[in-house]
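For reference, the structures are reproduced in the following blocks.
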Structure I
Amino acid sequence: MSREQFWFFHPFRVRYSEIDGQGVVFNAHYLTYFDTTITEYFRALGYDQYADARQTGVDFHVVKSVIEYKAPVRFDWELEVGARAARIGNSSMTFELAIFLKGEGEALVTGEIVWVNTDQKTHRPVPIPKATRDLIAAREQRLAV
């Protein structure tokens with residue numbers, strides 16, 4: 001995955017508390033980087049996911065997380081995490097993510113997160129609203145919704 005595939009990036013600096021005994025970021029922290037970046041992606045779109053979920057009773061559940069480690073990420077490195085909506089189905093959405101050294105073009109880590117839009121009372125899938133689809137599609141122009 002290359003930097004050019006993303007329009008949105010969120011910055012991080014690796015904290016000491018995030019590294020393991022080998023001096024690299026502990027594996028679970030990559031999911032935190034991805035989750036935070038997706039939240040900021042929606043903020044950049046002008047979509048308040050939290051407020052929408054409180055109002056509608058519908059929210060996304062993570063159903064799949066994939067991380068591919070291509071190179072170690074170390075303490076105090078400045079990172080940029082790219083996120084994009086790669087696919088929108090009827091009730092699910094797939095994000096592709098990549099972690100880059102600040103200003104660099106080659107991904108150190110890549111990932112995929114799949115969400116399912118879910119009624120919070122029944123925990124059953126429900127369709128993603130057209131307004132949400134349109135908001136994402138307006139920015140992800142290569143994405144058919």
Structure II
Amino acid sequence: MLSKTTEYALRAIVYIAMNDAQGHRVGVKEVTKELDLPGHFTGKILQDLVRKGVIASTKGPGGGFFLHRPAKTINILEVIRMIDGLEAFKKCGMGMKQCSDKHPCPLHNDIKAYRDHLLNVFGTKTIQDLVDSINTGQYFITNTN
């Protein structure tokens with residue numbers, strides 16, 4: 001449901017947040033190596049997130065990426081909205097142009113329930129929630145190999 005760009009952005013933001021909490025700023029190379037992400041593409045994503053005010057960066061010794069504001073104030077839906085927009089949460093599951101509660105397709109109610117649940121999760125979970133869940137050791141943002 002989420003684009004690769006949004007998936008990579010979320011993982012990178014969480015990784016940056018985890019390091020930022022430790023007072024460590026990370027560079028693109030570290031992010032891409034640790035998360036096994038494509039370098040050039042991830043660099044563009046991170047620069048876009050800097051322009052949009054989610055993360056910040058400094059150059060030079062001790063430089064790197066860090067959160068522009070507290071992780072508890074950044075929810076997942078905000079990141080999705082910035083990168084992909086919310087059109088995926090409005091589209092008809094069967095591709096109809098005018099699918100609605102008043103003019104539904106056969107999948108409308110099922111898909112609407114799923115979409116509404118995801119919107120709720122994405123709107124209430126913050127980057128800090130994701131960091132906290134990873135810090136329990138039960139969840140991961142890195143690959144197993």
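Taken together, the values in this text are just the output of simple stated rules run on the coordinates, not laboratory data. Note that the structure is a prediction, hence the values are computed from the model and not measured. Cβ atoms are built from the backbone, for glycine too; each structure is taken alone.
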**Study point:** Structure (I, II) behind the derived value 4, 20, 37, 28, 10, 1 of P(r) over Cα pairs in 5 Å bins from 0, in percent, for residues 4-59 alone
**Key:** II
Check your understanding: Upon calculation of Rg/Rh (Cα atoms, Kirkwood Rh) from the atomic coordinates, which of the structures I, II produces 1.05?
Key -> II
Revision key, fill the gap. When I, II are compared on distance in nm of label points 7 Å out along Cα→Cβ at positions 12 and 36, the highest value belongs to II
**Study point:** Structure from which -8000 was derived, helix-only ellipticity at 222 nm (-39500 (n - 2.57) for each DSSP H run of 4 or more, over all residues; to 500), options I, II
**Key:** I
Check your understanding: Which of I, II yields 21.4 for mean count of other Cβ atoms within 10 Å over residues 92-99, as computed?
Key -> I
